[in-house]
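Pasting the structures in now, so scroll down.
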Structure P
Amino acid sequence: MPAWKTEYIAGPPRIAVDHAGSGPLVVLMHGIGGNRTNWHDQLPEFGRSFHAVAWDARGYGNSNDYNGDLNFDDFATDLARVLEHFGASRAHLVGLSMGGVIALDFVARWPERVTTLTLCDSLPGFSHLSEEQRREFIRLRQEPLLAGKEPKDIAPTVAKSLLGKSPRPGSFERLVASMAALHKESYLKTIAGMANYSRVFDLEAITAPTHVVVGDEDTLTPPATSRQMARRIAGARLTIIEGSGHLSNIERPEAFNRSVLGFLEEHRKA
């Protein structure tokens, strides 16, 4: 028997989730190249003490695609639907990379609905980028796909750039599989929607207990970025996962689970 159940939250768009356990709700959100399977090392462990939910964001995995351009704040609205589906007035949010930006957007909109905030290998949005930098960010990531390549064609190269020097066996294969499963059109829209999202996050205004987690070998969102975020959020905890790149939950799951679960247990609330 699997250690989690798969469920679908009515849309539009329909949202697919895997979930395990019972208790206070913890929502796990993947990065721009991921899906809910990225959290399968966490669900059974987190489900021992919490109701742990990993989603496919709109346009990912088994969640529906959507018409038109992506408004990045749609993710926060979808997240509110996840909480409502499970009858939770508030939740612990754990977001990796893009998932962390979604969590920041959500807490800025509905601070009373966030029990704790865990930002993993993430960044404080894209408001610091100039228009030229945004265009270049989008061009570099979209160009190969617009030229005819599929996600599976670029997956090995991207995976190598994200992982640390000595990832756990199987990490590379899992990441390649995750990226190969991307829906091309949705991925293109998400790249543009995220890079063009200019909302300024007031980190100093965050009052939820916050944990910032980063791999010491993360070159995409390096430890310096996480240190700065932690300094700006009152009382934030910083954890650096040794021997990990950008996918700390996949590359070093034991250290990740121990650190993040320890923080969640300290702030356990119904």
Structure Q
Amino acid sequence: MKTLLKTARAAAIVITTAIASLAVAGTVHAETVKIGVAAEPYPPFSTPDASGNWSGWEIDFMNAICSDQKLDCQIVPVAWDGLIPALTSGQIDAIMSSMSHTKERAKTIDFSDKYYFGPVAIIAPKNIEVTAAAESLAGKIIGVQIATNYQRYVEKYFPDSTIKTYQTQDEVYQDLVSGRIDVTIDGRIVGESFLKSPNGQCCEVKGLVKIDEEIFGYGSSVGLRKGDTELKEKVNKGIANVRANGTYDAITKRYFDFDIYGN
């Protein structure tokens, strides 16, 4: 009888261990990744609805990568200027919010391969005669979102302009429409979304700025913690697979009528 009890207990231990091992294996298989996204709307890339559900090109692309790599991705909204601190402190595992891969940012965080690279435009009311040239913008008030490459660009290239910063690009456009600023600088892709809106009918693209790679970097990429090579490999593989199997083009055609990947 004692022998039978010992055998039964041993079997129970083996079964319990096996179940625990399967549970761990299942957890590894469905790895949870917290993706930081700028909390403010950035159409057509990422926009939350009243219920907190996100949509847009970047959200669809993120979901495609996560599906390809079997990752359980959870969106975590974070103020734009808090994204990198949230990543380095471990509150999120990755940033996917149209963040440009620049040398300056690469001192603090790592980046995946590029997933798009759009031109940068000067946008102003139709009745204001300006171009993208520094001399044309001298004395003008330029509105920019704070802690962005656009702020760095105007500070470097438009020294004779007055710079006004905002927490979100939405606030910039509100002041552009109301006449409290003269112009703004924004990505052409996002800018076109504003120009097609009812409020955006007042304005137009006045020109494209010359790309400075020291400021604008090498394209929008996924921000990752330094040393997280395993996640970086998965993200890069996901980007490559989604571009190769036609999913990237299919998603892009739902939002744009031109190639946003760039050279």
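Nothing in this text is a laboratory measurement; each read-out follows from the coordinates by a stated rule. What you see is a predicted model; the values in this text were computed from it and never measured. Cβ atoms are built from the backbone, for glycine too; each structure is taken alone.
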Item to check | Entry that produces 13.8 once mean count of other Cβ atoms within 10 Å over residues 66-73 is calculated, selected from P, Q | outcome: P
Checklist entry - Ranked by volume of the Cα convex hull per residue in Å³, for residues 122-233 alone, which of P, Q sits at the highest value? => result P
Next on the checklist: Once distance in nm of label points 7 Å out along Cα→Cβ at positions 106 and 162 is calculated for all of P, Q, which comes out largest?
Outcome noted: Q
Checklist entry - Which of P, Q yields 3.1 for distance in nm of label points 7 Å out along Cα→Cβ at positions 114 and 242, as computed? => result P
Item to check | Entry that produces 0.93 once Rg/Rh (Cα atoms, Kirkwood Rh) is calculated, selected from P, Q | outcome: P
Item to check | relative contact order in percent (Cα under 8 Å, 6 or more apart) - highest-scoring structure of P, Q | outcome: Q
